[in-house]
Structure I
Amino acid sequence: MTTQLFRHTGWMVVRQVRNLMREPIWIAMMVIQPMLWLVLYGQLFKRVGAQGPASGSYVEFLTPGVVAMNAFFGGMWSGMAMIADLDRHVIDRFLAAPTVRVAIVLSQVVRAGITAILQALILLLVALALGVRVHGGALGWLVVFAGAALLCGVFAGFSHGIALLMRKEASMIAAANFVGMPLMFLSSILVSIALMPGWIRAIARYNPVDWGAHAMRNAVLTGGHWGSTGVYLALLVAAAAATSLFATWCFRAYQRSL
């Protein structure tokens with residue numbers, strides 16, 4: 001059963017990549033948009049650098065934050081793919097085939113995580129050109145990739161669950177905006193947590209976006225604090241498992257509604 005689950009999940013991930021390849025404009029946007037965020041935000045907020053990271057380089061402080069933001073929004077909007085499959089009755093055809101049901105949802109989460117890793121790689125390469133260094137070395141790079149994939153997975157599971165419950169594109173967009181923007185500003189993506197009001201700092205402690213940002217910032221800025229970094233990654237693993245279970249429950253609810 002486990003082997004079949006992995007095989008079916010891999011097949012569906014390949015299917016989704018092929019679908020993406022048929023729309024090159026989306027590939028271009030996935031590559032260009034993260035770079036624009038890094039360059040534009042780096043210039044817009046660079047004057048706060050002296051108050052934020054100890055090194056005084058705001059671009060270095062911002063890089064892991066933008067990686068986290070990109071992974072977060074990538075996961076949050078990934079449910080739109082499920083809406084498209086529902087509208088085209090692709091999911092119904094999968095249900096009529098001898099497919100492991102969990103793989104239908106799990107493949108969407110895995111695909112979103114792989115995309116987040118590729119975008120994180122692009123962002124780190126652009127950041128290197130801007131003078132940023134990953135002080136954690138090879139382990140630091142791996143932590144950034146793991147943090148991006150897990151953070152994206154947390155919100156991909158949530159997004160696909162909401163998509164299966166709402167089944168409407170307009171409702172999905174409204175839900176993504178309603179949840180996404182507050183969580184972004186209730187985290188240390190753009191500014192140091194030391195600059196936040198106390199009540200925001202208290203909320204940020206329970207925000208998965210902030211967990212991802214802290215783990216990646218430890219890897220890039222300090223190249224240390226591996227103990228706390230491991231705790232943040234473990235929290236993301238637990239959250240990703242929880243939202244994947246939520247998406248699976250929503251999928252079963254969709255099956256019962258047919």
Structure II
Amino acid sequence: MLELKNVTFEAADENGGSKIITRDLSMTVGDNKFVVITGPNGSGKSTLARLIMGINQPTGGQILFNGRDITHASITERANLGISFAFQQPVRFKGLKVIDLLRIASKKELTVSEACTYLASVGLCAKDYINREVNASLSGGELKRIEIAMILARGSLLSIFDEPEAGIDLWSFSNLISVFETMRENIHGSILIISHQERILNIADEIVVIDCGSIREQGPKDEILPHILGTAAARIMCDGGAKISRKGGAANA
């Protein structure tokens with residue numbers, strides 16, 4: 001499915017110099033796997049997600065998707081190959097309705113019935129949302145579920161979520177976990193989530209721990225999760241560090 005070989009990303013810093021964000025990073029995401037990438041704030045997790053999607057270009061290394069070199073492919077090319085990306089803060093589209101976004105995502109003229117099936121799969125009452133405008137009237141939790149419905153409509157081979165718990169309340173977070181559990185069981189593709197949340201880590205097949213731009217640990221959930229929960233030594237420190245959050249909502253910055 002996805003393979004990263006010695007990927008490095010170097011960016012300009014505020015002093016006119018440069019800073020290495022990810023360093024010689026290698027990992028794989030297999031077919032039909034649910035993988036969670038975790039680690040402290042500032043460790044390079046979100047940058048890694050953007051490198052996979054093509055939002056940023058690596059300064060070294062190689063990215064392969066289903067055997068094809070996509071290291072320098074555009075976002076559009078990657079999307080057409082079957083990679084989807086969900087931002088921490090979903091974009092609002094004034095003037096567009098939910099059904100419009102689902103049709104754009106699916107690349108076909110979905111019927112209302114088909115669109116309603118995708119909304120129902122993420123726990124939204126279709127008749128209440130199908131013709132809603134995607135604007136400020138929608139909560140963060142509603143937007144995130146609509147975004148997941150769009151990814152389901154697209155039929156992505158690889159779905160990437162950058163801290164989906166960010167900016168939503170505990171009730172919405174609990175519903176989001178249920179959606180991911182359903183998605184894990186039903187989607188014909190792989191899911192890659194950037195998250196601090198123990199409840200998301202608990203439904204992963206595999207966990208990757210990033211520390212200071214490099215992979216510290218990776219492997220099956222049952223092997224990795226005990227290492228990163230419960231003790232002071234498991235607080236994964238890097239530039240001040242952060243610990244895995246056991247609660248709903250975003251982890252401490």
Structure III
Amino acid sequence: MDAGRIQSLFGLEGKRAVVTGGSRGIGYMIADGLLDAGCEVIISARKVEQVVAAADTLSEKGTCIAVPCDLSTDEGVDHLVSVVGDRWDSLDLLFNNAGASWGEPLDDFSAAGWDKVMNVNVRAPFFLTQKLLPLLRAAASADSPARVVNTGSVNGLTPPEMDTYSYSSSKAAIHMLTRHLAKQLASEHITVNAIAPGPFDSNMMRFALDDPGTRAAIAADVPLGRIGGADDIAGVAVYLASRASAYVTGTVIPVGGGLSTVAK
């Protein structure tokens with residue numbers, strides 16, 4: 001396979017992408033990979049300083065614009081949609097990555113913890129996708145579909161050990177929402193897929209991975225024996241964004257070193 005064909009399959013020159021939760025962790029890894037492949041990227045996150053700093057760093061590779069917003073609110077979703085629409089008349093790629101987690105013992109698990117996670121992890125991706133559909137439709141064609149990629153989790157495939165009931169439930173929900181939207185939007189040349197990460201160096205897992213003993217124990221549970229790195233996520237993200245995956249929709253791709261194959 002020659003270099004030109006590789007570029008044709010995986011290059012993203014001229015494409016426009018939105019990555020929510022793009023200021024750190026998996027979202028930052030996704031945005032970084034998309035920029036390397038030639039995308040123009042808008043990243044969003046709740047904390048102003050973090051998202052601006054991330055965009056400044058990522059802009060060394062290409063155009064990256066920061067949009068501070070809280071996607072747990074309708075106002076936050078509407079603000080992001082407005083900024084994207086003001087800048088672009090079409091959108092090739094939407095990565096619904098922003099996420100939240102909550103842990104409490106079952107007997108004490110709070111309604112606030114349930115609602116916060118469901119609002120960010122399920123409600124926001126649905127309504128952001130809905131409101132960006134006109135721009136996705138404007139970019140979509142049979143030869144070059146527009147893409148929606150949702151961030152799920154291996155915890156939505158197999159029950160986790162921790163007391164994160166709303167998180168695991170929300171990720172199972174986003175996997176089904178991915179399939180449902182894929183079925184609905186295929187005729188409009190919009191593909192919808194999900195990435196289901198396992199353990200990665202991210203803010204959400206910092207509480208565990210910062211401790212060397214806990215980190216080693218988590219890595220030992222992964223069949224491939226390690227924590228995921230930036231290239232592991234970026235590679236899958238670029239694949240799902242590129243022409244190489246134009247015939248792929250409704251999939252949930254576990255990226256967890258085989259963790260989704262282990263039942264406990």
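Throughout, read-outs are computed from the coordinates displayed, never taken from laboratory work. Note that the structure is a prediction, hence the values are computed from the model and not measured. Cβ atoms are built from the backbone, for glycine too; each structure is taken alone.
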Origin of the derived value -26500 (helix-only ellipticity at 222 nm (-39500 (n - 2.57) for each DSSP H run of 4 or more, over all residues; to 500); candidates I, II, III): I
message: When distance in nm of label points 7 Å out along Cα→Cβ at positions 80 and 112 is compared over structures I, II, III, which one is greatest?
response: II
